[in-house]
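For reference, the structures are reproduced in the following blocks.
What follows is calculated from the coordinates using simple rules that are stated; it is not laboratory data. These numbers were taken from a predicted model, which means no experiment stands behind them. Cβ atoms are built from the backbone, for glycine too; each structure is taken alone.
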Structure I
Amino acid sequence: MTFKLHGSAPHGTIIPPSSKSYAQRYILIASLGNGKTQIRNITGSDDELVAIGISKEINTDVKYDRGTVSISGSFRCPGTVYVGESATSFRLSLGLLSGKRCKTTFLMEESLSSRPNAPLENALMSRGVKINRIPENKIRIDASNINSLDVNINGEMSSQFVSSLMMMAVAGHFDGNITVSGKETSGGYIGITENCLSEFGISVLRKPGFIRVSGKISNENREIGVEPDFSSAAYFIVLGLLSSEKGILVSGLRNFSLQPDSAIIKILSNYLKIDQLEDLKLDVECRASNLGVIELDVDQNPDLAPPLAVIGIFSEAGVIMRNIGRLSIKESNRILGIVNLAELFGAIINNDGSTLIIKRGKEIKKPEKIDFKDHRMIMAAAIATIVSGHSDTILFNEKNIGKSYPTFFMDLRKVGISTEILS
């Protein structure tokens with residue numbers, strides 16, 4: 001589907017969608033059973049819907065209605081689960097179902113099947129889990145002989161590998177320690193897993209290079225609210241800083257959030273008006289500003305790279321992104337995507353393979369079309385198009401944004417930007 005965006009001088013208030021990192025973890029942990037769990041404030045991104053679908057396969061009583069997931073049944077090993085393109089749901093459920101000694105086939109889209117997963121699979125196989133990759137984007141596991149010896153995982157490629165083993169430990173049939181080698185990448189997501197487990201009565205002892213998960217899910221009724229997502233909020237923060245004289249208010253973000261992408265507030269703090277509310281929430285006002293040099297450690301916050309790249313495209317001071325290697329193994333090669341986007345708008349680019357520098361070019365170009373399939377690159381392209389003021393640019397794959405931010409265009413309308421669907 002192709003579309004154009006119309007409007008200038010954006011102004012208004014938006015509340016970002018739910019954090020799918022939190023939502024997916026809550027849903028999968030609750031699916032193990034014990035008590036009744038209600039998980040509120042679910043926006044319904046594609047990745048969250050995948051987690052709900054998995055939950056329905058592994059729990060006998062799961063309902064989803066009006067942004068709330070209710071889980072109150074008992075666990076069962078599924079024959080098959082569909083994980084779509086969701087790396088988080090796939091990797092977390094891979095650990096969880098291994099810990100439950102399940103024999104399960106995972107069905108996935110090709111884009112997920114091709115993403116690297118060997119460190120996690122090798123760690124699981126070292127504990128007795130049989131894993132077979134079969135044609136047509138399927139992975140079959142047989143965890144009936146899993147053992148409880150300590151397990152080692154290299155955490156440099158993805159924090160999701162570590163979180164998967166934590167899920168394996170809470171499932172009940174693995175009682176070993178988890179040792180983590182290599183440089184810890186995006187450790188905040190491991191902290192999110194720890195936090196979610198604690199909501200269900202699970203204890204986590206976490207030291208450098210060592211994790212011990214113990215306890216059982218408490219048998220009680222719970223009501224959990226999912227906090228808004230900082231990586232989604234970043235697009236509107238950037239839009240406000242680049243093009244809103246009256247300001248865009250991003251409301252309801254959680255103060256002291258464990259989300260790694262809450263770093264956006266610190267990175268841009270010199271240009272934001274931040275109100276700390278009594279209920280641990282933040283209101284962030286973003287107005288057009290004369291921005292200095294912005295720096296990002298991509299190794300810790302890869303999902304902030306696409307929106308912050310837009311600042312580089314339109315900022316004379318520019319953006320410096322360090323440790324960019326992880327961007328090549330996301331849903332798409334985002335190094336190439338970001339460079340392509342910057343080139344389309346005439347930005348100056350310096351890329352040495354480790355550090356990427358983007359600055360505004362002598363002249364802002366007006367591309368005829370921008371065609372990305374990656375949800376975060378589509379949103380970055382949309383924000384760049386609005387900032388450029390060129391309403392004739394054709395963008396593609398509007399529906400793909402649903403993977404993380406299904407209300408993105410609705411929120412654009414709230415700040416005065418309309419969408420023209422062409423086909």
Structure II
Amino acid sequence: MELKPLLITNALLVDGDTPRPGSLLVTDGRIAAIDPTDIPDGTETVDARGQWLAPGIIDLGVFATDKPAFHFGGITRAALMPDNGPLDGAGLVERAAKGGKPDLWIHPLAAATKGLAGKELAEIGLMKQAGARAIATGRARIADSGAMRRVLSYAASLGLVTIIHAEDEGLTAGAVATDGEMATRLGLASAPAVAEAIAIARDLALVEETGAPVHFRQVTTARGLDLIRAAKAKGLPVRCGITPAHLFLSDTAIGDFRTFARLSPPLRSEDDRQACLAAVADGTIDVLSSGHDPRGPEDKRLPFAEALPGMAGAETLLALGLGLIRDGHISPGRLFELLAGTPACLLGVDAGALAVGKEADLILVDDGTPWQVDAKKMAAYAGNTPFDGMPVQGRATAMWKGGSRVR
């Protein structure tokens with residue numbers, strides 16, 4: 001069925017720092033014009049009624065394909081971590097890439113090593129041909145430096161970014177919290193925050209050696225962020241990301257042994273949280289993602305030390321990002337660079353911005369609607385959110401994937 005041209009009018013376009021009044025024309029699934037003067041016959045018109053018109057969110061590094069949650073959250077594309085499977089073969093990658101089409105695109109991240117065991121290189125070239133958009137080390141890092149060097153060199157030769165988990169397993173083994181007063185008070189096994197910086201330092205040395213582009217999926221400590229800052233100043237091809245949990249919550253959130261706040265990496269000190277907010281504001285952090293990892297009661301309704309880490313983050317990602325604007329940390333334009341523009345660049349997809357020629361993955365955002373996060377009412381197939389009960393503002397009210405209305 002042929003798609004009708006689409007004109008969205010009376011919008012506030014998020015194509016610069018501050019949303020500005022304008023309209024946008026879509027033809028053949030792509031953005032044809034911004035503030036168009038010529039409108040084709042038979043064009044369908046949607047009145048945005050003064051809402052923001054923004055690029056659809058590209059959620060970098062989710063652990064499950066959870067379409068209802070992604071649609072609620074304004075997510076039009078998601079990069080799927082390789083852990084479930086794991087995604088270490090071309091057939092698995094090809095199947096994962098078909099998971100959400102046509103109204104959600106899943107971009108599989110190929111396992112860097114066979115079985116994610118951190119030893120032998122997986123068939124990265126074949127997985128790229130099958131649709132892998134980047135490679136990833138999964139929930140853990142590759143401890144063997146020789147194996148990591150081979151991974152980086154090979155991925156770079158194929159033009160792929162390597163997405164890295166950064167924690168030194170020698171320090172974090174058995175730990176469920178970060179060293180500090182809260183872990184001590186609760187009697188929880190903990191690890192020093194420096195475990196992150198140690199892992200980052202090793203991988204940055206390998207980046208300098210190989211020239212390979214990398215993305216540290218979550219950097220959550222002041223020391224880790226200082227290393228990233230210094231690497232960027234040297235001109236190394238390094239980017240890093242974070243989830244809202246490490247921007248809005250510190251390790252005090254694990255009080256009362258709240259397993260919804262059991263995350264990987266674990267929540268950090270208030271000083272580290274403030275350093276993360278500063279790093280979002282100054283451009284050190286490049287990507288804001290949900291870390292979407294829905295876990296049912298069988299994984300969370302356990303003693304804290306036995307509960308599995310992870311949170312259902314897709315539905316709250318946009319609203320919490322809008323909170324960063326209201327708190328004065330970033331501009332609307334910068335938020336959508338973090339949510340869409342930079343993820344598109346890392347994955348090499350032709351989306352993530354309101355620009356002529358880009359795929360028309362679009363969302364309308366009512367930035368002011370108040371609502372309350374409720375774990376029991378979430379669209380995700382498990383509601384394990386550390387933000388349960390929190391009042392937030394702003395949500396996606398409409399969504400198009402490739403110019404076709406999704407909601």
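Below, the figures for the structure above:
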{"item": "Among I, II, structure where mean count of other Cβ atoms within 10 Å over residues 29-36 as derived comes to 20.8", "result": "I"}
{"item": "Which of I, II leads on mean projected area of the Cα convex hull in nm², for residues 77-172 alone, largest value", "result": "II"}
{"item": "Structure with the greatest value (metric distance in nm of label points 7 Å out along Cα→Cβ at positions 21 and 277, set I, II)", "result": "II"}
{"item": "Structure (I, II) behind the derived value -9500 of helix-only ellipticity at 222 nm (-39500 (n - 2.57) for each DSSP H run of 4 or more, over all residues; to 500)", "result": "I"}
